[in-house]
Structure I
Amino acid sequence: MDITKLKKEVIAFSQLIGIDKIGFTTADPFTEMKQRLIRQQQLNYQSGFEEKDIEKRVNPSLIFDGPQSIIAIALAYPAKIENPPKGVKGDRRGVFCKASWGQDYHHILKEKLQQLETFIKEKVEGARCKSMVDTGELVDRAVAERAGIGWSGKNCSIITPEFGSYVYLGEMITNIPFDPDVPMEDQCGECRKCLDVCPTGALVRPGQLNAKRCIAFITQTKGFVDDEFKEKIGNRLYGCDSCQTICPKNKGIDFHFHEEMEPDPEIAKPKLTPLLKISNREFKEVFGHVSGSWRGKKPIQRNAIIALAHFKEKSAVPDLIKVLREDSRPVMRGTAAWALGKIGGEEAKVALEVAELREEDSEALQEIRKGLAFFKENTAD
């Protein structure tokens, strides 16, 4: 088998099926990443969504029999919406992060990897492959970095010279000994804009993220949001783009190569108030195809309430009072109470006073009292 020829054929086929960048690396353990992950664990910086076994995350031989190499792929996604809708007073909008525009990227990349796998198996008898995107054991960023896709930026994203950091990543372990590509030199230099712009200080230092403080993580949780973070979320419904938007390597970057990644403006930047009333069925019909829906409607609705408070949107008060009175979920009642306190007004105050007498959930009650405290602060001022 001519490995050099096969590699060229794989690269050519990847371009044919719309893979924007491809790289190859060995199946050796990711020793440097292992140390980073151990340190993350010691500092309690993990999100909790990751594979728990660090060894599986860094050692391909533990998840694949006889690995010889890993193929990394990257697909560029759009960074801008043409004629985006704008929220106005009385009709506010939230926003999904760019990585959640268009169809769920997990499905898009898995399909590309499946096509690549079929091609390789047709070329090589006995070829074996294992593909993964995001939720697999290996760390996508570590594979992409070593395979020469890009360098790992200070914001913990892979940054490519061609597409900036607006790329989805996936990889495939194989039993074919492809020649490895050369990793890329770090090109961040002295720049620290991403660290400085992070709303919550989640970027602790270059290349180290405290995931528990990252808004991208917080918007995906289902419980009550700490007051500190409620003040920082703004109108984000899912994810956060701040550290990418500020990056000089992303200046002027906006590629529209894949039709399935094109955003529907009304889904990428939806109106907030209707989200408070959306049913499970409606949520799945409208948002089910985007990656930002994977945790269900609860986090999105809670974040919509926080966004309405951010705007101090008085027109939403009746809807928030309805949530406070009727929603069966303590997180929604409590968050609505906090929002009503932030927005203010006599109607909101009366609703909170009544709710304080009726509420039986201790955490929701605590939020109601926080909402009422805003009125006392305003009186003191």
Structure II
Amino acid sequence: MAFCGVDLCGVKLIMVLLVVTSFMSFIPKGDAADDKLLGASFIFGDSLVDAGNNNYLNTLSKADSTPNGIDFEASGGTPTGRFTNGRTIGDIVGEELGIPNYATPFLAPNATGKNILYGVNYASGGGGILNATGRIFVNRLGMDVQIDYFNITRKQIDKLMGASKARDYIQKKSIMSITVGSNDFLNNYLLPVVSVGARITQNPDTFTDEMITHLRNQLTRLYQLDGRKFVVGNVGPIGCIPYQKTINQLNENECVELADQLARKYNAKLKDLLTQLSENLPGSTFVYANVYDLVMELITNYKKYGQYAGIIPCGPTSSLCQDRDKHVFWDPYHPSQAANVLLAKQLLDGDTKYISPMNLRQLRSL
């Protein structure tokens, strides 16, 4: 996602979901090798769930300046690299699931030792499924690189727990959370000027097929590294976020049709992919997080949820508002903490309209 987020995160709210992210960790509660460990969240994706990895990259996609993080209590309001004013959906979900630490960003100095047993965050603002995605930001971690990094973590966990115990811990007590895909459209296929040639040679079907092929390989790699519980968010209504409405001079109740069409086309293929993987990879469970409908519901009926300011961003590019809990979006791309709380609740406890075949509490209990 980007500059302060053209990661289109506001869209993916998705889900991120279950992840617990922050480059700051709470003090561990108990020994890392303790059998009573509740498990870990291993988080992959873009700026919606980046908890600080981009702080350690020379990149144009950063959230390391105020007022980002102004409402993040764990840091006392200091920016942590999160592309929002407070907690991400992943933070909220992790707290609700009882994990005592926020997942440590892989590139942070403290991503070592027992800290990693509570989870590691590999997400990167600007990252995508395809390696070419996000190149306008100079540096970012795409999904292939993020999984390479997880392979490093995986070996470290073997050393900490022993191979047999580590395998059991990853398979039975850990969740792989993937929030990715929006950038492949906004900062690749739909990128003004730069991607005109690509749209001539690749129609929407061909491009979304390429995304699905790459994601299939990436999820299969995570399975081969002992991942068994997965939650994968679809792409939100990217044609309806403030950024798209502004550059296309649309009214509040209008959306950019091409962008929205691409999201819907990809989402249908993603749902089929996750069904296939669940059937073909023994012992796996792939949960489909319907971020598209979740975010669209919030955008359409924001007053119903107390978001009286609608989709008008609250900061940091706009004048900082005092009523941040009344805004759906923090900036033109990313949701506010208040919106994340509403979205996380549906992911944790919602029915199959928003998360299927089970919600996150049920996935954790498997």
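What to note about this one:
- Of the structures I, II, the one that 4.6 was derived from, the read-out being distance in nm of label points 7 Å out along Cα→Cβ at positions 60 and 332: I
- For 22 (relative contact order in percent (Cα under 8 Å, 6 or more apart), calculated) the corresponding structure among I, II: II
- When distance in nm of label points 7 Å out along Cα→Cβ at positions 204 and 340 is computed for each of I, II, the largest belongs to: I
- Structure from which 19.7 was derived, Kirkwood radius over Cα pairs in Å, options I, II: II
Coordinate-derived values only; no laboratory data. From a predicted model like this one, the values you see are computed outputs, not experimental measurements. Cβ atoms are built from the backbone, for glycine too; each structure is taken alone.
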